[in-house]
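These notes open a run of structures that come right after.
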Structure I
Amino acid sequence: YKEKDYSQELTIKYLLSHTSGLPDYFQGKGISGKSLENEITQGNDQFWTFEQAIERTKKMTPIFAPGTKGKANYSDANFQLLGKIIETITNKSYSENCQDIIIKPLGLTKTYLYQDSTDKTPKTLYYKSNELNIPKAMTSFGADGGIVSTTSDMLTFIESFFIGKLFPSSYIDELQEWNKIFFPMKSGIGIHLFKLPWIFNPTGAVPYFIGHSGLSGALAYYSPKENIYIVGTVNQVAHPDISFKTMIKLTQQIMKK
């Protein structure tokens with residue numbers, strides 16, 4: 001950043017909280033002037049390796065120095081690095097770690113890391129009104145978005161996450177160091193805060209939610225105030241915000257009861 005190498009100052013916390021300042025290799029524009037997201041949504045499905053993702057990141061302009069106060073920038077490069085750290089420490093693949101630490105202990109029966117480009121199990125993704133078949137990209141996402149799951153398994157996971165089945169629930173408070181990332185979201189350490197500003201929620205009818213979401217319109221969120229869990233997906237890459245609008249409507253209906 002500004003001709004200074006900060007690579008030795010990157011920490012796991014910075015990667016988890018998107019405060020690393022690293023550009024997004026997937027949604028950021030490369031040398032061609034296009035992002036990988038643009039390319040695959042326009043019909044150019046492709047494979048890439050961890051090394052290629054990091055090399056692409058290196059050629060892009062950093063957003064800020066790691067740990068800059070009050071700054072956050074969502075970057076899939078953060079998750080690529082975290083996945084590689086996990087593999088290096090455990091000497092096992094990211095898929096094996098997911099199975100051993102999360103999937104098997106929680107009894108998730110339809111959750112796995114997508115690794116076979118001939119696998120037709122996942123439901124179709126869409127980009128606007130067009131089917132989006134991207135098996136090559138799906139095998140390349142890995143730790144930054146390669147998980148296939150169902151709403152039932154997602155619900156089990158998000159409940160387990162917040163009640164302490166994966167780690168002591170006391171850790172949850174430590175994860176809530178919020179920085180603005182994109183409206184109306186704030187980024188914590190591995191989680192996001194979804195909170196509508198007063199102007200859109202003057203009565204407070206929609207509580208705040210903690211969880212995470214993805215580019216496909218998949219989300220898994222929890223409202224500590226109302227003890228509501230909401231999971232789902234719209235499988236719509238062009239308009240993932242539809243899932244949040246749906247979550248708001250569902251919450252309003254639940255609150256009326």
Structure II
Amino acid sequence: MIKLKPLSYFKTVVELGSVSAAAERLYIAQPPLSKALSQLEEECGVRLFERSSRGMTPTEAGHYLYQRACTLLQMTAEVEEEMRAFGEGQRGMLRIGTVSMGIPRVGQMMQAVRQCLPELSFSLYQGDTGYLEELLEKQRIDLALVHLPLTSSEVPNRMIPLAHSSFRALCHPGSPLAQYSTLNLKQLSLYPLTLLRRKSGFGVYEQVLQSFAKRGLKSQVFADASDIPMMCYLAQQNMAVALLPV
């Protein structure tokens with residue numbers, strides 16, 4: 001099997017035309033270099049050089065091997081550089097999960113990362129917090145933008161708070177609530193609501209109900225949903241007021 005180092009030696013000898021010049025360029029002694037060239041000829045089974053007092057001239061086989069060696073060594077250098085970039089996180093794929101309301105923030109983050117790491121690509125996943133926690137546990141995503149609280153003790157505890165969640169009420173333009181710029185829970189308790197609910201675990205749905213209960217108010221949950229577009233549809237049809245975490 002032909003190894004890369006002898007090919008590199010061979011390429012240098014062809015380009016400089018002599019063993020002495022190549023040895024000086026490669027910072028090695030002439031005897032080891034001559035031995036490496038002889039072993040390369042034995043491995044190839046052909047003579048690679050015409051040797052004369054004027055120097056080393058490649059044979060037809062030597063010219064062919066030189067062309068292939070240039071290609072192979074260039075490819076090897078590129079692969080090494082690419083692997084180094086992967087190791088330093090400059091290339092590869094970043095797998096990001098996000099809840100629906102986190103999509104704009106993810107977009108901003110992707111733009112910022114791409115400016116620093118133009119070779120990095122992304123794979124995006126969208127779902128509720130419980131689903132994204134599951135993907136993190138299975139190491140199918142690298143990071144996730146989620147709503148607190150987390151439910152799984154298996155998720156790595158490297159957590160960075162980005163912002164405190166607030167809520168926006170989405171209602172039909174004809175709703176009496178549409179005239180207000182801000183709303184309180186007492187006002188909302190008078191209307192049917194649609195709330196975001198996780199498929200499992202404690203989340204936004206339970207937090208909202210607790211907030212009503214702490215104030216002695218009874219909420220009117222018309223429908224819970226795991227899909228924000230469905231909540232928006234119910235609000236547009238004047239069937240419920242959608243409380244959306246932002």
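None of the figures in this text is laboratory data; all of them are computed from the coordinates on show. Note that the coordinates shown come from a computational prediction; the quantities given were computed from them, not determined experimentally. Cβ atoms are built from the backbone, for glycine too; each structure is taken alone.
Given that mean count of other Cβ atoms within 10 Å over residues 107-114, derived from a single structure, equals 16.8, which label among I, II identifies that structure?
Values: I: 16.8; II: 12.6.
Going label by label, the one that fits is I.
Taking distance in nm of label points 7 Å out along Cα→Cβ at positions 35 and 59 as the quantity of interest, name the structure among I, II where it is greatest.
II
Another question, then. Comparing I, II, where is distance in nm of label points 7 Å out along Cα→Cβ at positions 83 and 211 highest?
II
Consider the structures I, II: one of them gives -8500 for helix-only ellipticity at 222 nm (-39500 (n - 2.57) for each DSSP H run of 4 or more, over all residues; to 500) as calculated from the coordinates. Say which. Walk me through the intermediate numbers first.
Values: I: -8500; II: -14000.
Traced to structure I.
Name the one structure among I, II that distance in nm of label points 7 Å out along Cα→Cβ at positions 43 and 171 of 4.6 was derived from.
I
Now a separate question. Given a value of 33.3, 104 for Rg and Dmax of the Cα atoms in Å, point me to the structure among I, II it was derived from. Show your work: numbers first, answer last.
Values: I: 18.3, 57; II: 33.3, 104.
Computed on structure II.
A further question follows. When distance in nm of label points 7 Å out along Cα→Cβ at positions 3 and 235 is computed for each of I, II, which one produces 5.2?
Only structure I yields this read-out.
To continue, here is another question. Comparing structures I, II by mean projected area of the Cα convex hull in nm², for residues 51-202 alone, which one has the largest value?
II
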